[in-house]
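FYI, it's all coordinate maths here, none of it is from the lab. Nothing here was measured: the structure is a model prediction, and the numbers come from that model. Cβ atoms are built from the backbone, for glycine too; each structure is taken alone.
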Structure I
Amino acid sequence: MRVKAVILAGGEGTRLRTLTAKRAKPAVPFAGKYRIIDFVLSNCVNSNIVDVLVLTQYRPHSLNEHIQRGRPWDLDRSFSGGVQLLQPYKGRFDTDWYAGTADAVTQNLNFVRRGRPEYVLILSGDHIYEMDYDLLIQYHRDKRADATLCTIRVPMDDASRYGIVDVDNDFKVKDFIEKPSDPPGNLANMGVYVFNYNALEDALHYDQQLETSSHDFGKDILPRMIEDNLNVYAYPYGGYWVDVGTVEAYWEAHMDLLASPPSLNLNDRTWIIHTRSEERPPVHIHRGATVRDSLITDGSVIAKGALVERSILSPGVYVGPNAVVRESIILNDVYVENQAVVERSIIDKIVVVGHGAHVGAMTEMGDLKITCIGKNAHIPAGYTIGAGAILGTDLRPEAFESFNNKTIPAETQLGYVRKK
């Protein structure tokens, strides 16, 4: 059984705000030591799928550096299989970028067909979940399907964010509506597909000729296959899965890791999430520091009198004397100076939170406001950054001087331009 996995990893991820200002969404750090794309790559190798294409587009440098030849996932193979990273190649202008998810695969069909795969997995590079793709492919074979899409039940209030699927008693798909304003149900498409190769190639070639198509799997390819009465089945998935496409979803997914038991068990040695790790010294927690319900990564230092509660500290984070970090996600090499307070915030890499500064606030859960601080920003001593504020990348202390009383109000956007 020859299987090729195609990971769509070109997402710009604008709803993640400053986290994607300098990196693609799949390259965003997650859970202290990982990147988001590590989960789908690990799912592949744990499912014995070792022929993998990664299609990049927006700011691919972090992904290229992280994946390289794929050694951490045992994908550095010379002759058969391995991982290959591909970028748009039609031309040199933005108009030559992928028009949609299906167009991304169409542009790289020559690479997809190499090795003559029987089945092609189409996977998103920006979801957090663990799945045995062997079971999915066996289900696809048993159903004698042309295409199978993975589905999960979502809350009705969130259903309009997803493609909604209607199935018969045998889970054959009867209808598929992409992001309906008035959802008829809550069985949602996860963006995880398996196709018979021939059916995939036929569908892509036909779609390529249609000027009215948006060249997207969810909007065009699958609905058309269903309309043409091809055998499209839904695979019911009952595990943990989250699209961390917004700041709130990203923050909540981290809080899920701190639950007891966690929604996703990163300590499961039968399903290891592989990554490219940095060499860092052990964690150093000084006497008098308090750490509760948190994930602390190598190289972190927590000084005397500091409190870290329900938070994730990435490699090299320093929390100074009597500082407080609460319900926050702190990325690599952040320096939280003494007596500073960080609450319900996401702090990107190499940020300095000055002495006595206060970032974010513990708002009511019904009015969740996550404060975001961009990479390499320097928050001066004594400043208060309100709940839900967004600070851009590379901000220097002089950028704060125009604010009265050293206070940046809630939901202010400073040095950050929201992309359209």
Structure II
Amino acid sequence: MENIVLFDTQASHCACLPITFTRAVSDVRVGIVTIREKWERFLPGEYTALSAEYLAVKYPAVPDRALFVAGNLCPDADLAAAVAALSEGEALLGADDTLLAYRGDRAGFDSKAFASTRRYEKDYTAIRAVYDIFRENGKELEKDFRAITAGRTSQPLPASCRLVGDPCFADGTPKLFIEEGATLECAILNVKNGAIYIGRDVEIMEGVAIRAPFAACTHATVNMNAKIYGATTLGPHCKAGGELSNVVMLGYSNKGHDGYLGNAVIGEWCNLGADTNCSNLKNNYAEVKLWSYTEHRFRSTGLQFCGLLMGDHSRSGINTMFNTATMVGVGANVYGPGFPRTIIDSFVQGGAEGFDSVALSRVEEMAERMMARRGKSLSDADRAVLQALYDHPYPPKA
């Protein structure tokens, strides 16, 4: 099988922080599956990722010869076909000369000394900023839904539940798919605006109201009386309660209680305490500004709606309030009254009155406790990544 390398540039990787502190961009979930899993559907091969140097411990070594594909690209059939058609030494460029793909040796990739180039003139979806994860989620969710459910038969919707809207798309494709082992009771599912995917062994409890597009991946749970607006994705083993709107939870994270979360991206192994509320709109309706990890300043985004962006292994205490467009690093513990600042470092604890550093051993201890509840543990690679981030904050200041 062909070697396929999903590569990050420093710009594309840093643009998706804090979510990519602990992973390559291609391991980000957008829609129902990760970007890597989307490519695996189109192009069978032996995959690895090329990202920030400290992340190399998580991925197989990059081979000397491969098909190199930008890891922030969300493929469709046309883009995948164009990538697959590349000849040896040939590169595929976007309309703005961005490198989309290259087939050849590592030396040619590193030097950008391509034997020939081809331009891709069609539109394509790329995750160019961390907020693109929730902005593109609806479109990617429908694409993944159609691919995952094609030619398959859904489990029946229980009689206690109510389906609102036309059950099929214009082409006859059903808008609701329920995998084996999923349980739903007394839930309202509104498919007027898209598809709803209920994964294997998912539990949707009584009184839940969901508006499409929506996906709950394997073993996710939606607690009683939750209100969920699209486009929202709950990754594997996530728990959700209260009110969510246009949220992507990558996996193994909890927001199980009342409180609002909107236009947000939550990494893995995070926990939002009861009644955590997250603003996604400024009181004056002004444009949102987000912290740039590379420029070390706030930058305008053009967005009016943006909520919480939280890296892995971070959490909040009960009644925590997050202001609009708050970014939280890895292994942070946020608690206390008032609004903390909108950029919160990794490996800290505190709130509106200030933050103190936390020893890495305490972060690892808390991570182990949470992961043990799901039968998981911190791998040596996970520990190496956390140690690297703790010793040398990324990206380094110029």
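Structure notes:
- Structure (I, II) behind the derived value 16.0 of mean count of other Cβ atoms within 10 Å over residues 150-157: I
- Top of I, II by distance in nm of label points 7 Å out along Cα→Cβ at positions 86 and 110, largest first: II
- When distance in nm of label points 7 Å out along Cα→Cβ at positions 302 and 326 is calculated for each of I, II, the greatest value falls to II.
- Here mean count of other Cβ atoms within 10 Å over residues 230-237 is compared for structures I, II. The highest value is that of II.
- Mean projected area of the Cα convex hull in nm² derived as 19.8 - corresponding label from I, II: II
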